[in-house]
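Novice: Dropping the structures in below, format is structure tokens.
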Structure P
Amino acid sequence: MSAAGVLGSTRSWFDRDVQFDHYGADPLPFGCTGARGIVQQFVELAGGQAGRSFDVLDASGGYGSACLGAGSEVIAEALATAVRQAGYVTDEIASAERSLLLERLFGPGGLFADRFPAADYRVSGRNSGSEGMELALRLVLESRFDRRLLRAVPGAEQRDIVLGFEGAWHGWSGGLLPLLNRRHYRVGLPAVAPEQFGFSTDHIPFGDVEAAQEWFDRNGDRVLAVMVEPVQGDAGILVPEQGYLRRLAALAEQSGALLVADEVLTFAKTGRFFAMSDDEGPIPTDITVIGKSLGMGALSTSMVIARRELGVRPTGTVSTSDLRPLTCAVIRAGLDHVVGEGLLERSAEVGAQLGRLLRERVVAPFPDLYREARGVGLLHGIELTEPTAARIGELRNCMIRNGVYVEFMSGAGRRSHGLRYVYPTMRVAPPLVVSADDVETIAARLAAGSQALRELAA
């Protein structure tokens, strides 16, 4: 049924009746009837203005996944061609489309070859970032024992700690729960059994070199792996100081631990493909997981890129979705478009402009609402003050009614080592196709939404 037909139906917005409530709060009183680029067409669903249609600029990129916005002709053509021609074989059968993608990424001169040469790394595909992180954890756990004899390899018997970070988010699936240091998400759900080859997770504050050094001094001989987001997303878009990630990588290597980079959110959003980088260049990792933007807003997919010596027991990595030809066609077309149009380089410039506008036109005029803005590339966050954090629902409605769509992150909360509490944060991460004029308008609309919230309390 067309959008117009839906609006005229006596059973309009039927998804509100039958879709599971994932959020536990009153649903947003808006519906979407279509989109093009970063512009979405919304309609009011309740109240005195029910039925009002208006345009909303997407400053979220669909949970950070729609890097080309809506209606990309490049992706539409790739999908149509792949459906007609590419087939749907699993990874048991070699695929021409899969080969084209992997050679484009990891072959000589490939987009990722300088960081992940094919002689040293292999790749697996998954349905989502959470599934990719589950496989990364599986690779970590199975690295310490003989997969045929199912007993520890010499020297690995005592390696039973995975180092995580306060405020981290790696996914909501069961195997990843131990990596979250938020009791709210874990209590009452399955935990890792205290058995042979079990593991525990320690959490330290992100970005604190001294805390990391202190922890490794005490636990270096027991650490199995370090799981890190190069920019912490759900914690509030926390960007570490230059040199921190490289130092963390060195500590992991010196201790014999594996370094796992969760780049599900950061992939292609920081002005380059990978955020595990600094002024010296790429920071080596043992496993890297990418997702969200990888599917170009058309598919949910992820990749796990791991050193060749890592693996699991036979059939332990089989997946229905492991780099199917259609998925590969969409990824290849999208990444070629990103490179051909210079979207990463442009996003770095536009992202710097966005960061400045958020500080000057949103945070500075509203110190009662916001603490600070921070970010890199097109991945930014505006941290709320404590009073505003209690009004997120109102704030979000104000933003949408003023023509801008944003999402909210949980914040890192209470941290150790004397670091301050980090409140929920508004994520501002528009698609890569956003223009300089677009970010000017986004900032103006964020300011208008902020003023609307302030007036509600007057």
Structure Q
Amino acid sequence: MASPPPPEPTPAAAAGLESMEGLALDTVISKAGPRPAAALACASKRLRAAVADDSLWRRFCADDLGLDAPVDPEGRPLPSFQVAYKVWLESFGMYPLSLVKRVKEFWGSMKKWLSENFPEAAKTLCKGVSEAQLKSAEDDLGFKLPMPTKLLYRFCNAQLPFSDNDEANVRSSTHGIIGGYAFYDYWVNVHLSPLEQIVEETKQFYREFPDVFNGRKFIIVATSWFHPKTFILNCSNGELYVGTNNLPVGEMLPCVPKALVKPTDTDLPQDGLLLWLEEHLRRLQNGMIKTRMLLKSRYISLYPEAPPLCTSAMTNGVKVRASAVFVPEHPQTQGHERSLLYTYSIRMSVPEACMLGGVYYSSCQLHSRHWTIRSRDRVVSVVSGEGVIGQYPVLSPGRDEFVYESCTPLPKGPGSVEGSFSFVPGKLSRPEGKPFEVTVAPFPLEVPEYIF
């Protein structure tokens, strides 16, 4: 919580400051901080004039709140930085200002990335809620929300809720800011839930699954409109979980490193939701994940696009990139053994030319595939077959990557996939040379520290 106001300066201290010259006085007031500065303004006309210097409050606003212009929390202009500091303190003084600055900067960066890269999703973000609305939600739920979560919703009430209009839902269903994956007919796209949806869906879960939620301060903070995927925040300890398809019996997996969660204000508080969103933003900003097209809609794809999680290999001019995503909501059961499911994405292209034995070819076509899947360095599956998902792509220079997704179960424990594709120069119907093998560099299958 915000620290109490410091005691007003004594007459002797104020007199000592009065004797200082301009730069020295400015330095002392700046180092003292905004609350002592406000108290000094009451000591004398000279100190009041020194404290009224707006360059001083510009520094306070930048250091404490990350403001580079005198605006209120709604972004409306104010007459000075001193007024801005006062307005922000009135709105957020019940929170540590370092946390206010952190959450403000998160949403500012997230909105900037979305507006530049995914404007369709940026349009789904909602105006932040008030303290009164948070209090009402807590009363409905019967317990308090973690401080970082409350601040997240003060700045932005997540995304527009789904409506009763199925056509509208279909149009916006891929616009989840958390994103997802698609393989075969299995589509997942996760939206961050607005406060009203959190309350409604949480109360519904309490009614449907009392054995899981009874007596526990859980809320549902993000869901998928396609196949079910649910993220759950424990408001007692700040930990974030994702439900599996066995959620009705309480099966959940942690989504962030437990050691990082600090739900109390003994230090700077941070809960799993804030950590999870910040890590997601980092991956968007550094290009680890990007937007892709799904049918005619853009979405945030969780398939990694950069090393070390995305591997790349070039053979005879054919480039293959590969990466995988853990599918937490869909564990598999094979006999008596429980296994995990991973979806993987393969991208094939010919950046410049297909070359074999010193001869250049204008195109090449895939004929067959061969996979070796390992769990803890033990081969658990060897798969061979013609084509990929029923297709035999033709690659040539200048074309976009051919992309396909599939999936594989894996016994618990880290694993990997590697393999090769068989291509023919030209086309299968009219080969122009001998078949050749294209390598797929090994890519990891593992449960990550952060699950999205």
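Throughout, read-outs are computed from the coordinates displayed, never taken from laboratory work. The structure presented is a predicted model; accordingly, all values stated were derived computationally and were not measured. Cβ atoms are built from the backbone, for glycine too; each structure is taken alone.
Novice: Out of P, Q, choose the structure whose coordinates give mean count of other Cβ atoms within 10 Å over residues 182-189 equal to 17.9 when calculated.
Specialist: It was calculated from structure Q.
Novice: If you don't mind, another one. Determine which structure produced the value 21 for relative contact order in percent (Cα under 8 Å, 6 or more apart), calculated from the coordinates; the candidates are P, Q.
Specialist: Corresponding structure: P.
Novice: Here Rg/Rh (Cα atoms, Kirkwood Rh) has been calculated and equals 0.97, so which of P, Q was it run on?
Specialist: Among P, Q, the structure yielding 0.97 for Rg/Rh (Cα atoms, Kirkwood Rh) is P.
Novice: Say we calculate mean count of other Cβ atoms within 10 Å over residues 246-253 for every structure; which of P, Q gives the highest result?
Specialist: When mean count of other Cβ atoms within 10 Å over residues 246-253 is calculated for P, Q, structure P comes out on top.
Novice: Please compute FRET efficiency 1/(1 + (r/R0)^6) of positions 198 and 278 (r between Cβ atoms, R0 = 25 Å, to 0.05) for structures P, Q and give me the label with the greatest value.
Specialist: Max of FRET efficiency 1/(1 + (r/R0)^6) of positions 198 and 278 (r between Cβ atoms, R0 = 25 Å, to 0.05): Q.
Novice: A further question on this structure: Upon calculation of mean count of other Cβ atoms within 10 Å over residues 382-389 from the atomic coordinates, which of the structures P, Q produces 12.5?
Specialist: Q
Novice: Next up: Comparing structures P, Q by mean count of other Cβ atoms within 10 Å over residues 230-237, which one has the largest value?
Specialist: Once mean count of other Cβ atoms within 10 Å over residues 230-237 is worked out for each structure, P has the highest.
Novice: Taking 0.35 as the value of FRET efficiency 1/(1 + (r/R0)^6) of positions 62 and 126 (r between Cβ atoms, R0 = 25 Å, to 0.05) derived from one of the structures shown (P, Q), identify that structure.
Specialist: Q
Novice: Another question, if that's okay. Supply the structure label, taken from P, Q, corresponding to distance in nm of label points 7 Å out along Cα→Cβ at positions 286 and 422 with the calculated value 4.0.
Specialist: Q
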